[in-house]
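Alright, structures below, take your time with them.
Every number here is computed from the coordinates shown, using simple stated rules; none is lab data. On a predicted model such as this, the values are computed, not experimentally measured, just so you know. Cβ atoms are built from the backbone, for glycine too; each structure is taken alone.
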Structure P
Amino acid sequence: MTNTPEQSQLGKASAYTDQYDPTLLFPIPRAGKRAEIGIADVPPFFGADLWTAFEVSWLNLRGKPQVALVHFTIPCESPNIVESKSFKLYLNSFNNTRFGDASEVQARLRADISEAVWRGAPHPATVGVKLIAPELFDQEPVHELDGLSLDRLDVECTRYQPAPDLLKAQFDEAPVTEVLTSNLLKSNCLVTGQPDWGSVQIRYTGPQIDQEGLLQYIVSFRNHNEFHEQCVERIFMDLWTHCKPIKLMVYARYTRRGGLDINPLRTSHPHALPANVRTARQ
């Protein structure tokens, strides 16, 4: 596959198709950006991209609109991501299409997204799709990321492009286990330069990471142009390389755009995925 971000509909005027059209999905290979951060073959992490779609609607067989929330779980082992505007255009294509019931919609979503993210893989798999009906909307919780907030620290920040040299760890002391969080993660869309706002949780066991340097490092993404998934993998690899933890998990929750939020998680050891619970800003 040779799709590039620049070939997508990002930053371009787009016709909004309201009849079901899975060809609108635009997969982009993960490999190119992974090569930039030193991943040539098998990544040193597991995980998934947790998406939430807040604007999903279709017609029942009598033409009455139906609505739902949808949680998607896309394994990071898949060779592709789906460019988010194409994902939005694809979901819009359901708007005036009639389906027999919600399970048919769910099956179409699973089949189409799976085909896109696993396209070109020798052994394709599937994505997770959980459709939430309106009667269950009030059971969708809101919760902030657990952990000790780095944002409490009064640090001077002067660097706004990723600066892994800011990362330091106490290699001559006993390993620790910590869960650290920040709401100050910001990056920009790789193509449009529009801001992406997020919160990040770093869970690790290993040499204690200098917290002031870690916060300055997180802030250093502020003017960096990269997709959400790529930012999280860059953070993971920088921490893995410079701080040498025994175990590491990096989890970011980005605020929604176009009715979609994207929440990548990468972990050095197989780990149960967290529930896809939004934060207050999402």
Structure Q
Amino acid sequence: MCRLYGFRSVIPSQAHRSLVNADNALATQSERHPDGWGVAYYVDDAPHVTRSSSTALHDNLFKRVSGVVASQTVVAHIRKATVGEVSVLNCHPFQYGRWVFAHNGDIPEFGRCRDEVEAEISPTLRRYILGDTDSERVFFLFLSQLERLGPLGSRLGIGPIMNALEQTVKTIRRIADTPDAPGPSLLTLLVTDGTSMAAIRGGKDLYWSTHKNRCVDSEGCPHYSDVCEAPSRTGLVNHFIVSSEPVSEDNVWLKFEEGEVIGVDAGMRLSRRSMGMAV
């Protein structure tokens, strides 16, 4: 399968350590997930996306991009191909407008239900699908679900985003997870519009972190507060990280429960629920 990483912060932060230098950085993980990579980061509310079908660990472009990223919002992904050829068009994260999306998992024998999944995607969005993966279609299904809740160009808030993630998983499972299916659909998803960010665990492990064991930048950081080194008591956090595997021992990592959806809104207020149930 693949590995995904998402980062949202109150201040622009460098991602080089998590992507390249940390003990379990994405570059290191790419030895086991060699079929491409992608990094998306936001500048002035606009996503900048770089993708390659090379292995991240051996790709100088991955190191260069990781070195220049300093953003409040970052999404990165390394791919182990299951559906679709090894091609830059099939590399995550996928992007539409300000929306950026990554997927870990697959829909087994996707060809048998591909037409049904595509039929659930809005025709105006379907024409933007360029690759041949299940993941890209899951993204555009998410956008179609979200579009029912409001215009994609507006700031819809974390509630509708979490609702659309849940409905996407439920729709795929209704279509694909039939009694004769070779296995369950694995739909661990991450999405952001640059200000809100949310993820759902749908069959593949996922971890999250909002604070560190110790912040080495505490003395010089104007945004340092108690929530940097302890769980928030108010629901407001200074950073939110989502990762398929814990990346660094600096952070305190918690594991998503199966079916759990966790996200932060534009004001960095944390929300949690379990497939429709607020936590």
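Tabulated values for the structure
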quantity: Among P, Q, which structure scores highest (criterion: distance in nm of label points 7 Å out along Cα→Cβ at positions 54 and 262); calculated: Q
quantity: Among P, Q, which structure scores highest (criterion: distance in nm of label points 7 Å out along Cα→Cβ at positions 118 and 246); calculated: Q
quantity: Structure responsible for 4.8, with distance in nm of label points 7 Å out along Cα→Cβ at positions 70 and 182 calculated and labels P, Q on offer; calculated: Q
quantity: Highest-scoring label, criterion being volume of the Cα convex hull per residue in Å³, among P, Q; calculated: P
quantity: Mean count of other Cβ atoms within 10 Å over residues 62-69 - structure with the largest value, from P, Q; calculated: Q
quantity: With distance in nm of label points 7 Å out along Cα→Cβ at positions 126 and 142 derived as 2.1, matching label from P, Q; calculated: Q
